[in-house]
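**Student:** Right after this note come the structures.
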Structure 1
Amino acid sequence: MKKIWGYLPLVFLPAFAHAQSALDVNVNFGSAWDSASGRGIDNINSNNALGDCLPGAGDPFCQATPKLSGFFLGFGGDIMFRQHLGVGAEVNFQPVHQDYGPLKSRQTFIDVNGIYEPLITKRAIVQLQGGIGSASTGFIFSQSGCVGTAVCSTSNSPVGSSTHFQIHLGAGLQIALTDHFFVRPQFDLHYVPNLTDQYGSTLVPAATIAVGYHFGER
């Protein structure tokens, strides 16, 4: 993630030099969804601890992996270097790990987009996005233990992560609340080849509401 964000100034600065009056920044709230893969992971009580397994096949230690859901938090920004055209970037992630069999997981989507605004009025803007980026699933193993009854603690150990290329499409309606503050309900679709290694489909729909601040004038 740090490596990708390190290149974002190269995306924004050239456009900003020509369009200092068209910068938006925002924070996003929403969710993303994918089905479960139908596979499982053996818990630590198994001789095949943290190995692949098939739920319902008679393995008492096999824990099914879940579907993707839950709350996502995001941050983004865009620069319109012409009246209808611009560029933007965003990151959306699960701030809290979700259970993933005996593990816990966190899903992150990062994308850099071209932006087209076909309809612009004083109070509303239709915004279409298309771009590429990455989709990363990070895993940790969480274990709790106590010393007597007085002291209990939980330790989280990183297990690894899986990162895939993604194609992103988005459509939103940006509504002005004031001259500078806006909200933007948005629907997104992430196409992530090989995400079936973790979930049930390569297509991940998402819905968010962005709350943002606009610098300058349209």
Structure 2
Amino acid sequence: MAEKKRRHPRLLVLYRRYLDDQDSRGFVRRLSKQYAAGTLERLAEHPSRQVRRAAVLALGFVGDYGVNHTLGRALLDDDRTVRLLADNAIRAVWTRAGTDPQRRRLGRIIRLNASRKFEAAAQWATELIEQAPGLAEAWNQRAIARAQLGQLSESIRDCHQALELNPYHFVAATSMGQAYLDLDNPISALQSFRRALRLNPDLEGVRVQVVRLARLVEGK
């Protein structure tokens, strides 16, 4: 009880200070001195929504891939702000799996995809997958590149693998839905989009697709 009285208010002080000054480096520095990731994970399920907000924000800054499960649950929180913070946080921790060299390679793949250099991204991702087949984000990034290269069936397989490794990967589920849609398979597209929405109910674009496809496929 004494730990809760001491730490929970302090976390809120750090959180509110960050909201005021937007000093992320200072926030991380002060946070790292006082909280371990395990403590923040417990606080992410605290009865107070303000504490949950602070904890989820903090995990996005200092958590590694090990907090993926906690952030995945936070995507379904009753508080919309917690859910939005969890969305940002979980995308960040997806890139923090593996060794330092693997993370650097993954960062380059992400930048290649962002620069629309999809052939290079696919090649780099394939090499990373061969080295570290357990990295879900490497499969997801190759799926993105392959979809843009018109390799839709291959992209879908990569999305399946990303979700097998990381069942919270709503981006892979969304990408799979779009690939099925591009292959003129509305039934599978609807299933994939619904899966993405179950993982992250705030994906409004996906929700629109679900409504549209449900009317088309199910007559609803």
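**Student:** 11.6, 32 is what came out when Rg and Dmax of the Cα atoms in Å, for residues 86-165 alone was calculated for one structure; which of 1, 2 is it?
**Tutor:** For Rg and Dmax of the Cα atoms in Å, for residues 86-165 alone, the value 11.6, 32 is produced by structure 2.
**Student:** Quick check: 19.2 is what I get for Kirkwood radius over Cα pairs in Å, calculated from one of 1, 2. Which structure matches?
**Tutor:** Only one of 1, 2 returns 19.2 for Kirkwood radius over Cα pairs in Å, namely 1.
**Student:** Another question, then. Which of 1, 2 yields 1.00 for FRET efficiency 1/(1 + (r/R0)^6) of positions 22 and 174 (r between Cβ atoms, R0 = 30 Å, to 0.05), as computed?
**Tutor:** 1
**Student:** To continue, here is another question. Who wins on FRET efficiency 1/(1 + (r/R0)^6) of positions 78 and 126 (r between Cβ atoms, R0 = 35 Å, to 0.05) among 1, 2, i.e. which is largest?
**Tutor:** Looking at the calculated values, the largest one is 1.
**Student:** If you don't mind, there's one more thing I want to ask. When you work out relative contact order in percent (Cα under 8 Å, 6 or more apart) for each of the structures 1, 2, which one comes out largest?
**Tutor:** The maximum falls on structure 1.
**Student:** Given that helix-only ellipticity at 222 nm (-39500 (n - 2.57) for each DSSP H run of 4 or more, over all residues; to 500), derived from a single structure, equals -2000, which label among 1, 2 identifies that structure?
**Tutor:** Comparing all candidates, it corresponds to 1.
Just so you know, all these numbers are worked out from the coordinates, no wet-lab data involved. Being a predicted model, the structure only gives us computed values, none of them experimental. Cβ atoms are built from the backbone, for glycine too; each structure is taken alone.
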